[in-house]
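Read-outs throughout are calculated quantities, based only on the coordinates presented, and are distinct from any laboratory measurement. This one's a predicted model, so the numbers in the text were calculated from it and none came from an experiment. Cβ atoms are built from the backbone, for glycine too; each structure is taken alone.
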Structure 1
């Protein structure tokens, strides 16, 4: 039986404590964000109900807005999303998590990421750094995408043989509950199961990068 890696994390909830912790991080870390729509669950539910019953009665502008709200999620354009958690993996078994409580705090941490002088390891750069760029107008100096690197190494024309989702690649190393998260729209940002899930995301990305470097060393 495989022994799963136990991941620990430290949690920060204020800008002051978060920046103190960030300034002590090493020059190689993984980076991830958890994101939600800026619209509440009730607002989205109301918009969906309106789309079911009242589309023909709406003006074009109202219909566009209702569709925007009803269909919004953490995958929507960054202008209508908010970061709830910043996650930084510092080893295959340790992460730090910053709970983001305000727009001002979000911008402060995003600017820290953009200014970071070390290397950021990110699984799916196109998602996470899209948010950083929208908030700051900048990209970090040095980053690598473990998803793209894994895709290059696996490189099969059949997509099912070249799956590079983080959980698909790393699930064997971590607690199976990591794959059981049901929703990103949590209301309690300190929910223990969600924090554990987020911490494993950070650590698993870091560990995947280490494994990819070993593979590259073998084939060079």
Structure 2
């Protein structure tokens, strides 16, 4: 792919504070919610209605690059976690997601995290819009009360270059209750850093315009 101008190394950094979330149940359905931490919210699930899903949506501002008609080519994504989540009450598993996307995820796209997470069919977030994703799952640590042990960790996404003015980061905690549904569930989550390494460069005009056009088409704005 031909480019114009000098390629420049870039490091993008975003920090997300921790927080906590607690829900109470009434007849198997979440009845009350208490959330602490800036930007954290509960997204109700349409299928597993008794699965609390705590979400934080933020972004890295790329307007300085987009104003210069520059494209950002990604080299690596590093999700730096302070600690594993701490669970109080009867939780069977915790699913932790970090999704880096070219647009903001909607409530609808986040409302089926267990069976239809963003970045996979049939979710409406197109794979080309999912730049990077990291999924980790945890289970109760029977040796240390209240702590978790990691079960798995997987990555997904395309790593496609970005010509848009924002890079969105969505952090998610989905709690799976035990078979004997507790009266309440509580999770404590800790600060996380996102470090992105990339190279900015100016592409040929037609290549850049087509990349930008596809981005707006995928966002439904064309």
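General observations
- When distance in nm of label points 7 Å out along Cα→Cβ at positions 163 and 211 is computed for each of 1, 2, the largest belongs to: 1
- Distance in nm of label points 7 Å out along Cα→Cβ at positions 75 and 155 derived as 2.9 - corresponding label from 1, 2: 1
- Test item: helix-only ellipticity at 222 nm (-39500 (n - 2.57) for each DSSP H run of 4 or more, over all residues; to 500) calculated as -2500, pick one of 1, 2: 2
- With relative contact order in percent (Cα under 8 Å, 6 or more apart) derived as 29, matching label from 1, 2: 1
- Computed 5.4 for distance in nm of label points 7 Å out along Cα→Cβ at positions 27 and 203 - originating structure among 1, 2: 2
- For 121 (volume of the Cα convex hull per residue in Å³, calculated) the corresponding structure among 1, 2: 2
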